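Take a look at these structures.
Where a number appears in this text, it was derived from the coordinates with a stated rule and is not lab data. Everything numeric here is computed off the predicted structure, so don't read it as measured data. Cβ atoms are built from the backbone, for glycine too; each structure is taken alone.
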Structure 1
Amino acid sequence: MRWGFGRTRYSISAGLYAIGTPSSDSPVLVTANYKMTFDILRRDMHGHDAWLLVLDTKGVNVWCAAGKGTFGTDEIVRQVQKTRLQQLVNHRILIVPQLGAPGVAAHKVSKACGFKVVYGPVRSSDLPQFLANGQTATPAMRRVSFTFKERLILTPVELVSMWRQTMWSVLVLFILGGIGIHIFSFTAAFNRGGAAILTGVLGLLAGAVLTPLLLPWLPGRIFAIKGAIAGLAVGFLGVILLRDSLNWLNSLALIMAVSAVSSWCAMHFTGSSTFTSPSGVEKEMRKAIPAQAAALLVGGLCWIATAF
């Protein structure tokens, strides 16, 4: 799932589940029916007794589903009524993940089904301590972290999601690499095309891996610019390492292509950030895409020119 394989089909049935041997006094934890979310919650609550009220979020995690509206007030009320939860527990408290708050109106839940919403910690690993503290969260439990390791874990899914564009790019670069003074050469296709494909891979890694890893330290707030800076650094490093085998046209092509591809890949993170709005995403794309296309065109023309 971290690589994105079968991501849209990784879900469980909504309803009421048990961890351990819960009683009528055990806490009720609300979660999504994305199976990774469900499994991580079960893992972190191992050794404890609790009820899990799983909402039908269409296989989407809590935070994203809250933004889409599938993890929300109506679905909580529906599942409480469907499972007859009020007949299973003596209390009237639902512990909802903090990141699900954007989709939940606590007062409406209480009015519709009689259960009070208490927002739990950001991370499910903090739930045992949260429950031991009398359902009270510490400031650290309320804070969303995005550490180097956490950013690294997310990078594979970006690479997999672009496999179609990558495969088509490989085919196009292979064909263009073989074009030259001899019309078409398979030797040139493998040599020049292979070098161009490697350049594209460098841009892909710079934008989809290096940029998120170095996100706090790359200057600027615009993801496309952060990606371009990372791409420029990788491109210049490549030119330095290959200075004995590259002429100035190939050097320029390498720098321009890597920075353009890196900027484009990094821009994918814009819509995944809490720092941007839909209008902000659209504004960045309108400005960045023409610049990325121009840089890629310049790099491509320089590369093609070296064949003649």
Structure 2
Amino acid sequence: MTRDRKGRSINGWLVIDKPARLTSAKTVAAVKRLTGARKAGHGGTLDPLATGVLPIALGEATKTAGHLLDGTKAYRFTVRWGEERDTDDADGRLVGRSERLPSEASIRRALGAFRGPIRQVPPRYSALKLAGKRAYALAREGEAFELSPRRVEIHRLELIAASGPEARLELECGKGTYVRALVRDLARALGTVGFVAALRRIRVGPFTEESAISLDKLDSLVHINALEDKLFRIEAALVGIPALPLTESQATRLRHGQAVRVSHLGHGRVYATAAGRPVALAEVADGEVRPVRVFNI
């Protein structure tokens, strides 16, 4: 890692345990400030209320963030029954009540309808855009609007515990799933209302809460020059993308935007390397490897 006026050249992933009440953007800004990295971005937004796994891409790792955004995520969350909030979480304004508290047995029965591919209407307080404006901005302004349902994939949804007005669940899901919308719809299916009282993300792709560190811990690592101990390699986010070793001459061509002929390959995305170093994300088609994102390392 080197430093110039634009910052340090750091390339890789840090897994941050995001604290509650801090936005994902402000968490990225804090990581960039603490590390002095030239460039930083995150691998999937967390609501301000939420805690847990927020992968931060530094330097050339930002070019792999798109793959992570498409990956599987896992959450642990608490539902509070009997109250409806306009944001579908604890930060919202109370807009409805119900005296009905679902039993543990009824919750378990209802979960089956929310596994697999489902249609989900995103929360009104979301970052989706309508006519150039964020949905949450329209909601705050009291505008009337409708969000279209979207297909999402629920790989796993389990009840961990239920007692009185609260229940704790775990979820594993695909891209675009809103936990707040899931809780809203589950409550309605149970004949009541509810909201997300607490939310923690426990995994994003290959990154888990066991490998996550706090911002305070990151600060201490930077001060003792031990940052590399917690830095994951660029390719750590590329789960499911096969590596393609190239010769140095082939790597040079690819870095200059030129296609490389490689026999006995099928079609699809690959991660090109040379001498164990990252070269590019590339597409293989018709016997050629064409660069998509070149790593400047």
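If you work out mean projected area of the Cα convex hull in nm², for residues 43-122 alone for 1, 2, which one comes out largest? Display every interim value, and only then the final one.
Values: 1: 5.3; 2: 7.2.
Once mean projected area of the Cα convex hull in nm², for residues 43-122 alone is tallied for 1, 2, the winner is 2.
Matching task: 0.05 is the computed value of FRET efficiency 1/(1 + (r/R0)^6) of positions 99 and 187 (r between Cβ atoms, R0 = 30 Å, to 0.05). Pick the structure from 1, 2.
Values: 1: 0.05; 2: 1.00.
Source structure: 1.
For the read-out helix-only ellipticity at 222 nm (-39500 (n - 2.57) for each DSSP H run of 4 or more, over all residues; to 500), a value of -16500 was computed from one structure; give its label from 1, 2.
Working: 1: -16500; 2: -5500.
It was calculated from structure 1.
For structures 1, 2, which has the highest computed value of relative contact order in percent (Cα under 8 Å, 6 or more apart)?
On the way: 1: 12; 2: 21.
Once relative contact order in percent (Cα under 8 Å, 6 or more apart) is worked out for each structure, 2 has the highest.
Out of 1, 2, which structure matches 0.20 when FRET efficiency 1/(1 + (r/R0)^6) of positions 179 and 211 (r between Cβ atoms, R0 = 25 Å, to 0.05) is calculated? Numbers along the way, then the final one.
On the way: 1: 0.20; 2: 0.70.
It traces back to 1.
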